[in-house]
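Visitor: Below are structures written as structure tokens.
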Structure P
Amino acid sequence: MRRDDALIGVRTRETAGRSRGFRLWRRIGLLGAATLLAAAVAVPGTRADIPYPDDDPFYAAPISLGEFANGAILNSRPIAVLGLPLPLAGWQLQYRTTDSADEAAADVATVLEPLTPWNGPGDRPLLSYQIAEDSLGTRCAPSFALRGGRDFSIATTLLDVPFLAEALRRGWAVVVSDYEGPKSRFFDGVNSGRAVLDGVRAAKSFAPLSITDSSPLGAWGYSGGAFATLWAMQLRASYAPELAFAGVTSGGVPTDIPAIARGVDGSYQAGLAVLILIALARNDAGSGLADILNDSGHALMAQEATSCGGDLVVHHFFRHVDDFSTVPDLLGSAAFRAAANHQELGGWAPDVPLYLYHSNNDDVIPSAGFSALVDRYCALGATLTAVHSAIPGHNPAAVGEALGAMNFLSDRFAGNPVAAGCTVR
């Protein structure tokens, strides 16, 4: 096992400068902290000392990977979060998981903890936070950005900085897993869900993090992060039954994948339809989706093999996925629908308290799919609160509904009970 033994049992203590930084953080609040962090990180050019994951030996899987249990820590290192002198302790953990093909895989998670003691009830909570990675390559993984990587690929991680900042301000420890894994499998529910759960297992067992067996667990994700979060909760009972989550929040939930792709196809966000097409084609060879692509489609898959969602949006303004198909109406084809159906949420009901929210006028993910998923979960006996938000737009709803999501988690971490059944508003 490769491990930095000096880390075990040792916590990084705050310096006088970091103490001043924490007081500043508390003073300027969530939005101010987010603005400062985003401004500091959004610096042009890459840092030579922060290589992309594919070029970083830390990410390389050990030859003996299959001998480890799911969630076992394979390697660890301390980091300066976002490459800045922030009042936080941060580490990265390489851990064993099992992908959707039931093969052993080595994923990486970033764990963050405030330097101040926890002053809430019980032990410090641990929040599993899923960033919307939305990528086809590992350079878009959250761990690269959270270690201080500088590249356009960090854009999706920066969008989540305000919410991470607020979770840490509340005193929670946070684990952020690269849940798409070393093969960057976007929209692979089993792969993502297992990686989330094993990231929590790894964080719980990491000695320098002040998490105990009594620490309450929570999970949160928005958009692509919600997909991974809810797949993890659907798999929890069978894959990681020892992980008892006090509460889970998710918003902008990707449901009815063909409707999502059709809604953005040919628009200024057409790159998202291209992302979905490439991901499903390479994730599910048995669907036959790759077989109905034309020469331009096969060239597309090769050219964009390591692209981030943001790259694809820039590259494919107003494109139609039918440009890459040998059949008309690719999004309505049996092959596309077969590949998408394998990844749809709602096959099982999570057995943890849920708080779900979605804009009634979401411009990326149609709200009808969200309503159908809520109905499905309720019919299967889930305990959930569902918020049909009047805030228009995918990204505005992420901001406007965040406080409700945070407060739901705070109540669960405090041990406040939630009524069984469904509350829909």
Structure Q
Amino acid sequence: MTAPGVAVTGLGLVTAAGIGVAETWRGVCAGRSPARRQPSLAGLPVDIACTVPDFDPAALAGRRSPLTHDRFSQFAVAAAREAVADAGLDPVTWDGARVGVVVGCGLGGVATWERQHDVLRSEGPDAVSALLIPLLVPNMAAGHLAMDLRATGPNLVTATACASGATAVGAALDLLRAGRCDVVVAGGTEAGVVPLIVTGFARMGALSRRLAEPAAASRPFDADRDGFVIGEGGGALVLEREADARARGARVRARLAGYGASADAHHMTAPDPHGAGVLRALRAALADARVTPDEVDHVNAHGTSTPLNDAAEARALRTLLGTKAAVTSTKGVTGHTLGAAGAIEAALTVLAVERHTVPPTANLVRPDPEVDLDLVTGSARPHRVEVAVSDSFGFGGQNAVLVFTAA
């Protein structure tokens, strides 16, 4: 028997697959990667990225946004606005003191940091923007949402590297269960496609070097995978206690039924090869949701396209869930959006539950023979999804797993 959980009543997405939920869903179901070589990264060892197309911050995040927001905050505001409208809620009329905001972010305003450091070196301290600090600190993603949405309840940013977005959704679940909020806008955001960050990942050997064919570079669980493609974007979910959502006649897109977290305590960047920490988080999330492993129909995997991560994750999933669940990694299309990934993938998991459709893993042409899972390839698969898992892992060995069930 599944846990009561909370209702997901609104979704918002800004990704390289498209701006908005409809465009992103269409893109991930098509299974075509938008990755390309970026002029802003020219001359670097790796210049491939998945960037949000034609993003207009003034239109999507407010007229003054180009002046007052770093790109990571712009994505958060745009995604949250869509999610709140999708939920049928109006910040003008809600009790803001009962509305919380939790946003995952791993880096913060790195574009601002890099740009203003150049200004300091070339023009001196008097030329540095007085808005440097409020533009770059990660907590401003949640702070700007509070101001934009008139949300005066708990206001948090979670930073668990590439698990940050999923951790934020889990924290929101806890706030609702504790009665501290009636509504929580939860999500993740990241805008890390800047030369210094991309260089850092390249120096670690984490990025794909498939420069001649960027659209084929991100290939989760493929035998020929050689690293991830960095992406950017934001995702937001509106969460409410189900009884409250039903009482106001809201559409419940799915239920957030469980959350589990753990630490590998193994290595700064490498996953535990045995997947012990992942297994702990998976088991905790399923227990929280009161579902058994054999009830899981679908997994939106972390699936970064790196050799070590995909192997360890696949081993853990196979150990606990067997081969019944239809597994995909949407990073083949969106790229790896770092702190935003868990929230974006949570929203995509909700859509899979709601629409009984599992998107394909883009570029998965030759499955790794050591990955013994039911991997969705080629095209989207019609598949009845009553219970779904979205898992996310980050540097430092931080693991977060979410369980969603059909409404």
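Visitor: Going by FRET efficiency 1/(1 + (r/R0)^6) of positions 149 and 381 (r between Cβ atoms, R0 = 41 Å, to 0.05), which of structures P, Q comes out largest? Mind dumping the intermediate values first?
Guide: Details: P: 0.45; Q: 0.70.
Biggest value here belongs to Q.
Visitor: In addition: Consider the structures P, Q: one of them gives 0.90 for FRET efficiency 1/(1 + (r/R0)^6) of positions 237 and 325 (r between Cβ atoms, R0 = 30 Å, to 0.05) as calculated from the coordinates. Say which.
Guide: Numbers: P: 0.15; Q: 0.90.
The value was obtained from structure Q.
Visitor: Among the shown structures P, Q, from which was the value 25 of relative contact order in percent (Cα under 8 Å, 6 or more apart) calculated? Please report the intermediate quantities before stating the final value.
Guide: Numbers: P: 15; Q: 25.
Clearly, the read-out refers to Q.
Visitor: On to the next question. As an exercise: distance in nm of label points 7 Å out along Cα→Cβ at positions 173 and 389, calculated from one structure in P, Q, equals 2.9. Which structure is it?
Guide: Computed on structure P.
Visitor: For log10 I(q)/I(0) by the Debye sum over Cα atoms at q = 0.09, 0.11, 0.12, 0.14 Å⁻¹, for residues 157-308 alone, the calculated result is -0.38, -0.57, -0.67, -0.88, so let me know which of P, Q that is.
Guide: Attributed to the structure labelled Q.
Visitor: I have 0.75 for FRET efficiency 1/(1 + (r/R0)^6) of positions 117 and 261 (r between Cβ atoms, R0 = 41 Å, to 0.05), calculated from one of the structures P, Q. Which structure is it? Before the final figure, lay out the partial values.
Guide: Details: P: 0.30; Q: 0.75.
Derived from the structure labelled Q.
Visitor: Right, here's the next one. Given 19.6, 64 as the derived value for Rg and Dmax of the Cα atoms in Å, which of the supplied structures P, Q does it correspond to?
Guide: On the way: P: 20.5, 65; Q: 19.6, 64.
The correct label is Q.
Visitor: Output the label of whichever structure in P, Q has the greatest value of mean count of other Cβ atoms within 10 Å over residues 77-84.
Guide: Q
Only the coordinates and a few stated rules stand behind these numbers; no lab work does. A quick note: this is a predicted structure, and the numbers were derived from the prediction, not measured. Cβ atoms are built from the backbone, for glycine too; each structure is taken alone.
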